[in-house]
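Below are structures written as C-alpha cells.
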Structure P
Amino acid sequence: MSIETLKGIEKEDRISRKSSQKNLYTNVFKQFNKAANLMKLDTDIRKILSKTNNEIMVHFPVKMDDGHITMFTGYRVQHNNVLGPYKGGLRFNTSVEINEVRALAAWMTWKCAIAGLPFGGAKGGIQMDPSLYSVSELERITRRFTFAIGNNIGPDYDIPAPDIGTNAQIMAWILDTYVTMMPASECHRCIHVVTGKPVACGGSEGRNKATGQGIVFVINEWAKDHKLSLDNATFMVQGYGKVGSWAARLLKQYGTRLVAVEDVTGAIYNRDGIDPDDLAYYVEQNGGVSGYPQAKPVDHENFLSITADIFIPAAMENQITAETAPLLNVKLVAEGANGPTDPDGDRILADRGIKIIPDILCNAGGVIVSYFEWLQNKRSEIWELNEVDSKLQRKIIAAYNLVLDKAEEYATDWRTAAYIVALSYLERVYKERGIFP
C-alpha cells in the first residue's frame, strides 16, 4: 500500500471521527455542569471555567525525505491558568482536532486542581499518523511545529509533555528547538519548557512509568477500602502502550493476575494469566498484542465480557458507552485513558454497581511527576527514583482522599466528586484573587 493511499485512509478516518470529538467536548461539560449544579458553583466563575482562554491553530510546511512538501495542522489550546502555567501533553494522532483538544485541555485543568499542582490546563498536538513518517521526518515535523507555535509555550507560561504518539525523544527535539530560539544567556534557564524529557536531557527518574504508577497507587488504596485483596485478583487492560503496560507490570508486583489485553491490533485472553513483562517485550518487538503465543485471540465483544476484578481502559476516549458498558463483568473500572467512559456508560455502570476511579484522579500520576521534573529543573536538582515514587504516592493518595470525602459529603458518584474537588479549589482561588479589572 502506497504512502498516498495510507494518507487517504488517514483522512477518511479523521472525517469519520469528527462527530465523536464533538461529543467528547460535549461530554466534558455535561460532567462539569452536573458537578457545578450540585455544589452550586458561583455563576460568574462558572462562566469563566466553561470557556478556554486561548486556542492556537497553526498550519506549517515540512519537507519530506523525498523532497516534496507536506502541510500539517497543529493545535495548542490553553484552557485556564489561574493556578499557574498551562500544562498538558502533545498528541500526534489522526484524531487530533479542535474539539478533542478543547476537551483534553479542560480535563487537564481539573486534574491539576485535584492534585493541588500550581498548573493550569492545556493540550495540543498535530493531526497526523506518526507511523507514516521516518525518524528524520518526525524530527523536522516536531521542530517546525515548535517554531510555529513560538512564544505560545514557555517554561513559566505553557509546558508541553508527551501524550499519544509522542515520547521523550520528541520532547528533546522540542526543548532543543525552543532553546535555540532563545538568547544564549537564557537558554539554560529554559530546560523546563517541556517535561517527559530523557533523563540525560533533564528529565526525571520515574516519569516514564508515572501514569501507570499512579494508577496502581490508587487501585491499591481503593482495594484496601473495599476489602479486595490484590494478591491473585484479576485484571484486564485496554491499550498496552506506556500507560497500560506500566500499570500491568506494576500490578504484577502485588500478585495481581493479568487475564486479557486489547490494543489496536486485536485482543488476547488467558484465564491462567499473562506475564505483563513478557507481553511488553513482545509488543515492543511486534508492534502489538496480536499473535502473542501465550494467550488466545478473542474478539472485541468477548474481550469486554471477560470476568475480572479490575478493568483498566488505557487507550482512547469513548470506549465505555451505552453499547459496551452492559458487556463489562468487573468490580472496578480504573480509568487510565482520558475520557474512556461517556455519560451513558457512566449511568449504566452505576446502575450495575460497577465502581469507577475517574480519569482526572486515576491517571494524574503523569502530570504529578511532570511537576516534579519541572521543579527539579527550576532548582537544578536531581531526585532519585525512590524520592519521586514516595512523593507521587503521597500526592495522589491525598487527592484520592479528597475525592472520597466529597463523594460522601455530596452523596454522589466519584466522577462528580472529583469535579467538585477541582471546581471548589478553582472557585476559592478566583474569589480570593478577584477578577481584573
Structure Q
Amino acid sequence: MTPAPLVASSHFGVTDWVLIVVVVVLLAASGLLALAETSLVRTSRVKAKALLDERRRGARPLVRLVEHPERFLNPVLLLVLICQLVSATLVGVLASEWLGAWGVFAGTVFEVIVIFVLFEAVPKNWAVHNPERAALFTAPIVAALVRFPPIRMVSRVLIGLANLFIGRRGAANVPPPRVTEAELLAMADVAQAEHVIELQERTLIHSIIDFGDAVVREVMVPRLDMFTLEESVTVREALDRVLTEGRSRVPVHRGDVDDVVGIAYAKDLMRAEHDGLGDSQIRAHLRPAHYVPETKRLTALLREMQAAKFHMSIVVDEYGSTVGLVTLEDLIEELVGEIVDEFDVEEPVVETLPDGSVVVTARMAIDDVDDLLGTELPQEGWDTVGGLMLAVSGHVPQEGESVEVDGVRLVAQRVQGRRISRVRIERTASVGAPDDAD
C-alpha cells in the first residue's frame, strides 16, 4: 500500500474559494462581536445616558442595551462562539486538503495566531482603550442582531438548557447593578485625580452625598450657644440686644428655653420702634416658630424650608425639650463650607501646630476629623470630637486632661463650664495617612 502524501494538491476549486470567503466573513464578524462584547460590558448606564445627552450617534440603542445587559450578552457570546468554531473547522478542512498531513499543524497555528490575535485580542484591546467609540459603533449592529428572531430564539433555548444544569432561573431575574454612594465618591476622586474636575468640585460632590445622610443634630447650634430673648422684654431693649449681637432672627421664650413661643425678626422690631411702640413687649411682634426633631434628615428639612419659606427651626429631642436651633445658613454651610461674615471674628475650625498635632473646635464632626487625619474614630452615640472625649473620659475633663482612643490622643485645650470648647488631637500610633487631595 502506498503511504498518503504529506502535501496534497494545491489546485483551487470553486468550493475552496467559497469556503475562503465564508471564513473571512466569519472571522470579521467574530472580531466585530468581540469588539462589541468588550465595549458594551465596559459602558455603564450613566455613561450611556451622558452620551445620549450629548446627542452622539448610536447612543440611543446603546442606552437600551446597557440597561438590560442580559439581553445582548448571551446572544453576542453565542455568535462569537459559532463564528470562531465554524471558521476554525473550515480552516482545518482547507488546510488538510491543501497540505495533507501537515494541514493539521498549519491549521492549528493559523487558528491560534490569526484568529486569537487579529480577531480576538486586537478588537478587545482596542475597545478597552476606546470604549466610547467602540460602543457607539457596535450598539446599532448588536441591537439589530438581538432583535433577529432566530438568534433570539436559539440563544434563549441554549441559555435555558444551561440554567437547568446550574439550577438557576436565568438572568432575567437578576436585578440590574446599582450605583452605590461609595462608587460615586470613588468616581469623583478618580475624576479629580485625572484633572477632569477641580478639587473644589470634588469636595462639593462629597459634601452633597454626605448631606443626604446627615441629620439636624449634626449641624445645629447647641442649646448653650443659642441667643434668645424673654417674651417680657420691650421692643427697645430687644432691638438693642439684637443689634449688639448682630442677629436678624432671635428665638423668644417664656420662662426657659424649653418653651419657645416664637421668633422675633429684627426688621419687625425696627418697624415697631419706628411706629412708636418701643415700650411694648415683644410678645406682640413675634412670628410663629417652627420645630423639628433632632433626627430629621437635612435633605427633608431643606425642602421644607424652601416650601414653607422660613429660615430658622427650633430643634427638640424625643421628650420635647429644646436642644438647639438650625438655620438655613447651617444647611448651606454643610454643603459649601463655612460662610463667615466680613465682620465676624471667629477662631479657625482647624489649626495645625508646629509639632504636627491639630487643634479643632469640639463641635467638629467625627467624620471630618477622620477625613482630616486619615483615622477611623468610633461613632457610637455621639457626632462630635467633644462628644467622643466626654464618652471616653466619662466626665467633664479639666483643661489639659487627655484621653487616648484608637491611636489618637485627645487633649481638652479649652473647657468652658460643663462644655469642651477646643480639642488638641495628637497621634500616638501609626494610622493611615489622609488622601493628598483632601
Structure R
Amino acid sequence: MKQQSERLGIDPIPKLLADLAIPATVGMLAMALHSVIDAIFIARGVGTIGVAAVAITFPLTMIIIATGGAIGIGGASVISRALGAGSLEKANLALGNIVLMSLAVSAAFLVLGIAFLSPMLSLFGASENLLPLSCEYLAIILYGTLFFIFSFVMNNIVRAEGNARVAMATMIISSFLNIGFTAIYMFGFNLGMSGAAYGTVTAQGVTSLFLYLYFVAGYSTLSMKIKFLRLKPLLIGEILAVGASAFVRQGAASLMLIIANNLLVHYGGDLAIAVLGIIHRVMMFTLMPVLGVVQGLLPVVGYNYGAKLDSRVNESIVLGMKVATLISLTGFLIVIAFPEALMRIFTDDPALIEMGIPALRTLYALSITVGIQMVAGGVFQALGKAREAFIASMARQVLFLIPLLFLLPPFLGLSGVWLAFPLADLLSFALAIWLIMRHREYFIPGNSQLAAVSK
C-alpha cells in the first residue's frame, strides 16, 4: 500500500492531478446532486415553506461542516507532508488525534444543539411559520453529527494518501443512499420533513461505517490502531493551525447566512429565504467541481513540498489554477444563460421563480473569479502556511461580504442583499491576486526562488 502515497512524487503532474481531481470532482458532484434532489423532494413534498425551513438550518450545518473541514483539511495537510518526508509514525499519530477530535466535537454539537434548538433557529432568522419545520428537521440531523463529521474528515484523509478513488466511491455511495433513503422515508413512509432528515442521517451512518472498515481492514497506508489514539497537543495545534482557514471560511459563511436570512426576512419575507436556499443548491452544483480540483491538488502540493520537489509543486499549482478557472467560467455561463430553467428544476411557484431569476444572475455576476480564490486558499493550506490560508479563506465572507450586507440593503433594499455577493467576489479576488504576487515563487512558472524558500 505504500506506493499509494509515493506515486504523488513520481507520476506526471497532469496525470496525477487528473487521477486525484476527477474522482474528487465526481464525488463532489454526487454530493451536490443529492443536495439538489433533496431540495426537489422537499419542495414537491412539503412546499416552498419546506425549502425555506431547511435553508434556515444551513448556518448550523455549515458550522458542523466547518469543524469537520478544520480537522480533515488540516489533518490531511499534516499527513501529506509527513508522508512526503517519510514519517509514517507522525502520519499515524495525526490520524489518531484526528479521530479523537472528531468524537469530541461531535458530542459537543449534539448536546449544545439540542439544548438550544429553538432559540438558535430564531437567531438564524426563523419566522413563526418556519420555526416548527426547522426544529423538526434539525433535531434529527443533530443526532447524526458524528456521522457527518467522521465521514467528511476521513474522506480528506483518504485523499491525502493519494487514494482518490476510494474517497470518490464513498461520496457517490453516500449521495445515492441519501437520495434513496430520503425518497423512502418521505414518500414511502409519508414522513415529510422528518423523512428528509432521516434519509440524510442514515446515509451518513452507512458511509461512516464503510470508511471505518477501510482503515481497520488494512486497505490504507495509514493505521487506525489504539496505540495511535494518544493526545498530542503539538500535533493537534499543527492540525488546527492549518485547518483554521477552512473553519473560518465555512464558519464565516454560516455567520453570513445568519445575517443574510435576517435581512431577507425583513426585505423579502420567507419567499426570499427560499430563493437563497435554492441558489445555495445551485452554487453547490456549479462550484463543487472547483472544490474537487482543490481537493485533488492538496495532496500533490503537500507531498511534493514535503519531499522538496520544487518544480512539481509549481507545475501542479499552475495547472490547478487553469482548470479551476475554466470550471468557474463554465458555471458562470450556464447560470447567466439559463436562470429560469435552473429555478424550475426546484419549483413551479411563479413568485419564487420571478424573484429568483434576477437574484441568480446577480449572485453569479463575478463567479468566474472564484476558481483563483479557492485554489490560492487551498495551496496555502497544503504548504502549511496557516496565516496566508487564513487570510485567503476569511476574505470573502468576513472582510467583504458581511460588511457589504450591512451597508447596501438600507439603501437598496432586497437588491442590496443580492448585490453584496458579486462585490465581495471582486474584492476577495483582488486580495487573492495580491497574496499570489507576494508568494509568486509558488504560483509563477520558472521562478528560481522556490528552492530557497522550500528549503
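Side notes on the structure shown:
- Structure responsible for 10, with relative contact order in percent (Cα under 8 Å, 6 or more apart) calculated and labels P, Q, R on offer: Q
- Taking distance in nm of label points 7 Å out along Cα→Cβ at positions 93 and 125 as the criterion, the largest value within structures P, Q, R is that of R.
- Top of P, Q, R by distance in nm of label points 7 Å out along Cα→Cβ at positions 77 and 109, largest first: Q
- Which entry (P, Q, R) yields the derived value 3, 10, 10, 11, 15, 17, 12, 9, 7, 5, 2, 0 for P(r) over Cα pairs in 5 Å bins from 0, in percent, for residues 197-284 alone: R
Only the coordinates and a few stated rules stand behind these numbers; no lab work does. These figures come from a predicted structure and were not determined experimentally. Cβ atoms are built from the backbone, for glycine too; each structure is taken alone.
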